[in-house]
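Undergrad: For reference, the structures are reproduced in the following blocks.
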Structure 1
Amino acid sequence: MQHKAQKYLDWVLVLVMNFMWATQVPVIKLIGERLGAVAIAFVPMIVSTLMFLPALWREARKKKTRRPWRWGDVRHFLVAGLFGYFFLQFAYTLGSQRTLAANAGVITLTIPVFVAVAGSFLLQEKLNAARVAGFILALMGVLMTSISDLKGSDFRHSSYVAGNIIFLMACAGCGFYNAYCKLLVTKGYSELEILVYTSVVGSLASVPLFLWVEPFDFWAFAHADRIAIWGILELSFIVYGVSMLLFFYVLKRMDVTQAILGNYLLPFFIALLAVVLLKESITLPMILGGTLILLSTLMVSVYEGDILAWGQQKRIAWKTWRRQQE
């Protein structure tokens with residue numbers, strides 16, 4: 001019963017962290033006219049690093065045994081920070097500027113696929129029948145909740161090709177980063193270590209962008225209006241911080257392929273936020289699509305073992321019946 005209760009808790013945490021990630025879209029829309037694209041992408045990362053550094057320092061002090069750092073440790077965080085965290089944020093920003101929001105919404109659906117591919121190479125995770133069924137069910141649900149994106153998308157005009165490719169690369173970077181973080185979890189690094197050290201690498205890599213691409217004026221930012229300040233703080237603490245800690249915590253017990261299936265909830269949660277914040281209307285396809293996605297995540301997160309065991313029993317019964325007939 002405790003094992004099943006933990007699975008339910010992990011499922012709830014998957015829902016919570018995806019809701020946190022969904023808040024990124026309306027917040028970026030609110031502060032988009034107040035700050036540059038590079039600032040929106042990387043200032044929250046830098047602020048988040050500064051926020052959680054004290055917590056990591058306290059965690060390190062509480063540990064009775066400290067293992068010495070080796071080049072392998074540094075290499076892991078350099079790879080995750082540069083090729084994952086920094087690259088996906090930079091490509092996400094560039095791609096968003098060069099394509100339609102509807103195109104980006106459709107391309108985002110590839111993230112769980114990239115995670116599954118990266119997981120198979122880095123972690124030897126396999127797509128079993130329950131996960132395939134869960135992906136199909138979730139995809140059906142997300143298509144129902146993304147009707148507006150599908151109608152508004154435009155993949156025919158050449159003016160959006162570069163943006164589409166860059167945004168697709170950002171999704172691939174996201175898939176790699178998520179799978180690599182699962183690898184770091186299996187190697188025994190704590191949630192705070194993964195969050196802070198990858199953020200430090202990503203933050204340092206972003207410095208040249210603030211010097212030459214989009215010069216950052218600290219005093220202008222410090223005197224910006226409250227919406228910009230609160231938006232950056234929300235992105236720093238919730239989107240870049242707490243949600244990622246929850247993700248790493250869940251990865252201790254879940255395969256990354258299972259956990260990332262919850263990404264298909266993002267269009268549903270974004271639509272719900274639009275209903276609450278922008279007074280948009282909720283539709284029947286949105287409700288039905290959200291229900292299908294919730295069922296798919298529940299099936300893969302909590303009942304995967306039961307479904308696979310049931311399928312195995314049915315296969316054994318079928319083979320037994322065939323032998324009796326022969």
Structure 2
Amino acid sequence: MPDSFLISDQNWDRILKELLIENELFAPLASDEALEYQLVGNEQDLSRIVYNHPKPTSPLKTFFLPVKENVTRDIGKEKPRIILGIPSCDLAGLGLLDEIYLQEPLVDPYYRARRENTLLIGTDCHSIQEHCHCTSYGIRPFPGAHADLGLVRLGDRYFLYTGSEKGEQFIHRHRDTGYFSPAGEEDLRQVEALREETTRLLQEKNAALPDYEQTGALIRQSDETIWKKYATTCVSCGACAAICPTCTCFLLVDRPGFEKVRNLDACQYPAFERVAAGEDPLAERHVRFRNRYLCKYVWKPSGFGSIACTGCGRCIEACIGKINKNQLFVELSS
């Protein structure tokens with residue numbers, strides 16, 4: 001375990017209150033509708049922050065890849081940003097985005113500027129939702145890589161640990177307040193016990209689901225029968241790709257004055273892959289449907305180190321056609 005500390009909930013709120021002065025703070029806020037990353041606008045919002053709950057409705061990628069963006073504008077100076085309450089599935093998704101958009105020599109300057117300007121505070125999941133399946137793909141339900149800080153609520157205290165140089169600098173800046181004390185062995189045991197319980201629940205719930213590598217092999221070997229079956233209710237809305245933490249296809253639109261606008265796109269849209277003379281290898285709906293999973297479980301693993309599905313289950317929840325990819329993969333493996 002990296003350097004770890006304890007801080008009372010009152011002192012943690014004092015730090016967050018100070019941060020609001022010079023930073024934009026985003027966190028999952030409790031509401032009557034859905035849990036969502038929202039801007040913490042004032043001190044009253046601090047009491048609405050939800051800790052150690054599974055994923056917000058929108059993925060973390062929305063902070064780094066806007067739906068629509070002019071990519072010929074100057075990169076302006078933005079207010080430093082802190083995102084709090086990030087589950088491990090979103091952090092794992094950021095790993096693939098970093099490989100795509102920060103890989104030399106084709107670095108995306110807009111993405112890089114936002115990454116450098118953002119402090120990421122991840123949190124453990126202390127419960128699971130119906131479609132969560134991160135452990136099936138080797139992701140643990142608590143922050144690992146890509147989080148600058150990790151945070152666990154233990155009653156009226158927070159267990160805080162560093163994950164990067166940014167995180168260490170954060171602790172150093174606030175250490176003189178006297179708010180932090182070293183975490184003890186009993187605190188570590190409590191954190192580990194909570195993690196083991198969440199992991200157990202996920203593994204039991206998804207025991208029949210094949211792992212990431214097995215899923216890729218099953219998709220490669222499959223014929224079109226099962227894809228036609230599950231694509232029957234697909235309406236080609238693209239919600240699955242829009243809500244996915246790792247889907248980042250985009251369309252570059254030319255504007256007068258040599259401006260270019262990047263619009264996020266989705267492989268499930270009709271004519272997504274149409275080329276000159278009207279040829280379209282993905283014209284049939286079930287072919288487009290299978291293509292998305294080939295991308296996630298076969299092609300991206302061959303080109304990148306990070307996986308392209310982090311088991312968040314958002315695509316299942318967002319699907320208008322009620323398509324459950326996990327049921328599809330279990331059927332493929334049976």
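Undergrad: When P(r) over Cα pairs in 10 Å bins from 0, in percent, for residues 72-255 alone is calculated, the result is 7, 25, 31, 23, 11, 2, 0; to which of the structures 1, 2 does this value belong?
TA: So the calculation was done on 2.
Undergrad: For which of the structures 1, 2 does the calculation of helix-only ellipticity at 222 nm (-39500 (n - 2.57) for each DSSP H run of 4 or more, over all residues; to 500) return -23500?
TA: Source structure for this number: 1.
Undergrad: Computing relative contact order in percent (Cα under 8 Å, 6 or more apart) gives 21 for which of 1, 2?
TA: For relative contact order in percent (Cα under 8 Å, 6 or more apart), the value 21 is produced by structure 2.
Undergrad: Match the computed value 3.1 of distance in nm of label points 7 Å out along Cα→Cβ at positions 112 and 160 to one of the structures 1, 2, and report its label.
TA: It traces back to 2.
No lab work stands behind these numbers, since they all come straight from the coordinates. Computed from a prediction, not measured in an experiment: that's the story for all the values here. Cβ atoms are built from the backbone, for glycine too; each structure is taken alone.
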